[in-house]
Structure I
Amino acid sequence: MALTYYSSPQAYTPAYNDQTIVYSSNQVAVADFKYIVLVQINGGITIGNDILPRPDGYLVYDPREIVQNYITRDYFNPTSVTCEYAYGKSCSVVITVREYYSGVVQTTSNVSYIAFDACLNDDDFRAYNYLNYVSASTNVKLLSSVNLEYNNPEILADVKNDIWIHFFRNNCTSIKLRVYNQLAVLQGTITLSIPTTNNFIYYANIGYKTLVSNGYTPLDGWYVEVAILNSTTVYYSSTYTFTDLHTKYDKYTVQYLKRNGNIQRFNFEMISSITLNKKDNTVRLNPKRLNSGTYSSNSWDAEVKTVSTKSTKQIVLNTNWITPEQLDALEELWDSPVKWIVDSNNVYKSFTLTDSSMSMNKGFTDPLISMKITCEYDVQETRQRGL
């Protein structure tokens with residue numbers, strides 16, 4: 001009578017990657033032997049599974065299909081100017097393994113971990129170490145690239161860019177933003193309080209909307225020093241600079257969900273074009289009878305009547321010249337399941353990409369690289385009937 005534990009997910013693991021647990025028992029030869037696996041999410045309902053051993057006697061079980069259903073993004077509010085709990089972006093998982101034979105439950109074993117909103121590619125997941133993503137005792141790890149974007153030593157944001165960060169709090173109590181003008185003169189300090197529960201993901205906008213709501217409208221050359229801290233101990237720090245992307249075209253920013261769970265941005269500043277598509281549902285009605293008793297119709301009456309009209313909007317966006325590293329980063333935009341276009345009024349509109357393929361020119365034959373995407377807004381407009 002013994003269960004032998006072999007492996008389970010790391011203490012914090014991506015919810016959309018493998019979460020395999022492996023056990024064995026020395027009693028698999030008993031006639032009525034089976035493994036019983038119980039999965040409990042966030043301390044709620046327990047989901048049970050009776051599993052027969054593999055031919056080699058092992059239990060190999062992956063609860064991913066259960067766990068990922070508890071990951072949601074209803075928390076996200078693009079108008080937020082505070083630090084808030086990203087409810088549904090992570091969940092606690094407890095898996096109980098039991099061996100059953102001779103009519104009763106015998107040995108029981110438990111494993112537990114936190115699953116969070118991430119889906120790493122195969123290469124990254126093979127080398128996955130949660131300490132690279134989760135805040136430790138001496139620092140806060142953002143669920144984003146180093147220095148917020150594309151590993152650049154100096155981070156530039158358009159003057160109207162929202163900059164979203166997601167992180168596990170690690171006992172930190174506040175985010176401080178020190179705002180400087182282009183002459184390095186301190187304009188003021190903004191403090192965002194962090195809620196006080198560990199093991200959950202929090203998010204904050206440290207960009208345009210938060211600055212404006214606190215009385216600072218960023219101009220070209222302004223920069224912000226970011227610190228995530230507990231009292232006077234700083235666990236994360238970085239700096240980003242605002243720049244005015246001078247262009248004769250309308251500027252659009254695309255915000256999109258990255259594989260590691262953060263929301264990333266990219267600016268499309270070159271010429272864009274908009275296409276409207278519509279679909280009419282019609283019926284053909286008999287002509288009206290005029291007062292004279294004859295069957296005829298007025299010249300302004302139509303036999304074909306429009307019952308409903310639905311229209312969708314597509315917009316084609318173009319980048320300026322970009323580097324091969326930026327093109328690699330934009331691969332996540334192309335296959336991201338959650339994307340928004342942010343217009344010049346900082347209004348977020350969800351969209352899907354209609355492009356079924358993406359060309360990855362690395363710049364070896366042509367050093368000038370740009371990217372074009374075709375976006376269809378997810379909102380369908382309707383019109384009044386023609387009847």
Structure II
Amino acid sequence: MRAVLALFLTFIAVVACNAPPATPSPPPSEAPLQITESTRGEIAALLQQRTDALVRKDLAGYQKTFELTRLALRRCLMDSFDIASRLLGAPSAAPDVSKVEKYGEYVRAYVNDNFGYRRSYFRKIEGRWIQTEPRDDELGGEKTKTVDGLQIAYWGIDDDVIDVMAKSAIQARTSVLQNLLSAESRTPFAVRFYPTRAVAGVVNCAVVGSALINNPTDPFVRLYRYWFNSTGTELSPETVTFIQHEGLHWAQDQYIPAISVRLPWFLAEGWPDYIGQSRSLPTMKNVLCNTPTPTFKQLSDGVLLTPETPQELQGQYYSFANTMVEYLYAQFGKDAYPRLLTAYKDGVNADVNFPKVLGVTPTQFYDGWLAFAKKKYC
């Protein structure tokens with residue numbers, strides 16, 4: 001993913017690809033929104049309908065569950081259909097809906113989707129519920145707030161939970177600053193939250209967040225997806241780790257500006273993934289023990305994303321990279337990582353840098369790592 005790294009660094013939870021376009025949905029009805037005791041159950045039934053369509057690989061039935069004129073949302077939901085129907089299979093039960101509330105002419109529901117509860121939006125069209133998202137002009141405008149020295153950028157749609165988001169962002173910042181590679185930072189640490197797919201722009205639907213490289217005019221790490229607990233009183237633990245992951249990319253850049261574009265992919269992405277604890281133990285075990293191990297060169301180059309690239313491959317690479325940095329710390333000490341970054345500032349030849357810093361060749365490092373990872377995880 002070198003071309004992407006030249007612009008920004010990303011955390012990817014699951015890799016997805018695009019699916020065919022769909023026909024527009026009918027215009028919205030003008031009936032005023034009402035939330036009743038049955039609304040939560042009706043939203044849950046809609047999501048069950050979607051899950052059933054995934055199991056059947058029923059594209060037409062799946063498309064009936066969301067508003068097709070919301071193009072960014074449609075793109076990402078169609079990616080999800082492609083993953084579930086072609087590669088990864090569909091869940092047997094619909095996501096849990098913990099609560100519903102009104103936002104303008106929408107129902108905002110807290111919907112569980114693996115990393116916690118997303119604030120998802122729904123409305124009725126011609127008497128049936130569909131998932132949608134508010135238009136840009138319905139988001140309450142862009143805002144900023146500073147809490148405990150941390151600048152947070154967000155949209156007004158999140159006014160009711162901004163203090164919750166700030167508390168978790170501060171928690172993540174604390175971890176990042178404890179792992180800062182430089183004596184001090186050149187730019188402040190700041191976070192921007194994007195509430196809808198539309199305002200996130202043209203971002204891979206699998207990307208959770210990103211960090212800009214060497215841009216002191218824009219210090220923000222970006223979160224394109226974020227999750228809460230079931231009551232909305234905290235961001236989920238997984239979301240905190242994702243903020244940490246992007247913050248650690250920020251820390252790399254504070255140490256040596258734009259160093260990430262010179263590093264092997266596994267050093268650029270593996271360090272924030274390992275330090276930020278971005279992978280679960282079951283995920284690590286599954287990848288390390290049940291999937292083919294890439295070569296040193298493949299892990300240095302990262303995944304080349306093409307229409308033919310298996311969708312799950314990049315997520316697997318993160319697990320390999322995570323353990324490579326774990327091995328680096330265990331075998332060579334925690335100062336080995338910044339020493340490697342310094343070496344890569346001067347030149348990008350691994351055959352020079354690894355013996356110079358670690359006293360081993362890239363092949364010896366790779367072989368040692370593989371034995372270490374297989375013993376620990378398999």
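Structure notes:
- Parent structure of the calculated result -13000, given that helix-only ellipticity at 222 nm (-39500 (n - 2.57) for each DSSP H run of 4 or more, over all residues; to 500) is the read-out and I, II the choices: II
- Which entry (I, II) yields the derived value 2.5 for distance in nm of label points 7 Å out along Cα→Cβ at positions 195 and 219: II
- Structures compared: I, II; top value of relative contact order in percent (Cα under 8 Å, 6 or more apart), i.e. the largest, recorded for II.
- Structure responsible for 135, with volume of the Cα convex hull per residue in Å³ calculated and labels I, II on offer: II
- Of structures I, II, the largest value of mean count of other Cβ atoms within 10 Å over residues 51-58 belongs to II.
Readers should treat all values here as calculations from the given coordinates under stated rules, not as data from a laboratory. Remember, it's a predicted structure, so these values are computed and weren't measured experimentally. Cβ atoms are built from the backbone, for glycine too; each structure is taken alone.
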